[in-house]
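Colleague: Following are the structures in question.
Here, each number is a calculation from the coordinates, and none is a lab measurement. Quick caveat: nothing in here was measured; it's all calculated off a predicted structure.
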Structure P
């Protein structure tokens, strides 16, 4: 398999930038893996440039907020409905919010449904409900999308030289 010069340069730029992220994100109290989730969502959006970054921001952040709502609804049902147990309330909360994600995907700036799921599941993975983890998650997702844009455009610009 023959790889073009531009692919080699893009791979090198992406490797360097992601390595820097992995090595230094925690120094500014960001979550490395949540950032990589934002970066991955940027590339998966299929929209290069600032439009892809903004779409990634919108969808991952809304997804994280919807994960928060899942937890709030789940807790409220268990506490307020005496016959409700955790399994049933979780099933209802998750089912309702997943249906909402699918409906929101019909809005142009939320049309990247996998981005909402990335934000949602990253919220659960980082335990966004505890302490200030939600804030770390949000900043990490946003920064990760910027990382994706930097990898994408940096590789293209350097290979054009």
Structure Q
């Protein structure tokens, strides 16, 4: 069985790799979207932060509430990085004290243990959207961060 400290360390590492993508964001990119109806760069980054908050609220209270991802006027890449870091610190604080074995509900109200919210909501969901953000960066001509320090072209054959 994985211990709480190991789980927190894993989530922190996932979020650190997400921050690497946030570090590459530039103010002039925030309004770009790959197609009509898709997230803009800013909306996607805010969605990652908002989903962290929603999942932490669900772990703490059992009642998830999505705070939205509408970019405020004057949003900057620096502000997005600040929000990413702040939500990462909040994640550690909540996970350190949460009862991860208690039963909570998913968005449909189905019961399951809180630790599943950590894996599904704080890990899988974030990784999905981080890869989306990295695709956006590549489309904008920015070099996305490598996963675990290697790029696919650098893997031994």
Structure R
């Protein structure tokens, strides 16, 4: 299977899972509500984020952040396309990582275009420390970045043994 098809399959899987879970959350929970799944560790919540990761630039008074994040996502997708073109098809770690990142970017882009904000719903916590809520697209972005790091580690230049 070629690198474009392989990456596209990963991206499509992420978008479908991401949008399905977000639609389920929006259909079953009122905004800003939630419930405990694993007491002391995991809640499912329905929150939105107008900003970037962890609420960066999420202020209601910043009107330009939506077009900015849409433009950044489109540029990132173009860069992913370039990276796929220059990556050997045999580098499955890199191709998988790029596909996961593309899917995560598109999943959150759909929310930004449709809603003006991203739906987040996974709320992990220990005691009173809560990790910022996130979603399937965010998971794919993180795992994709880890795959790229693995690829870079596996494909790093080796010192000659002379």
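Colleague: Of structures P, Q, R, which gives -19500 when helix-only ellipticity at 222 nm (-39500 (n - 2.57) for each DSSP H run of 4 or more, over all residues; to 500) is computed from the coordinates? Provide the component values of the computation, followed by the final result.
Modeller: Working: P: -26500; Q: -17000; R: -19500.
Answer by label: R.
Colleague: Right, here's the next one. With Cα extents along the principal axes in Å, for residues 31-126 alone derived from the coordinates and found to be 45, 35, 20, which of P, Q, R does the value describe?
Modeller: Numbers: P: 50, 30, 13; Q: 41, 27, 20; R: 45, 35, 20.
For Cα extents along the principal axes in Å, for residues 31-126 alone, the value 45, 35, 20 is produced by structure R.
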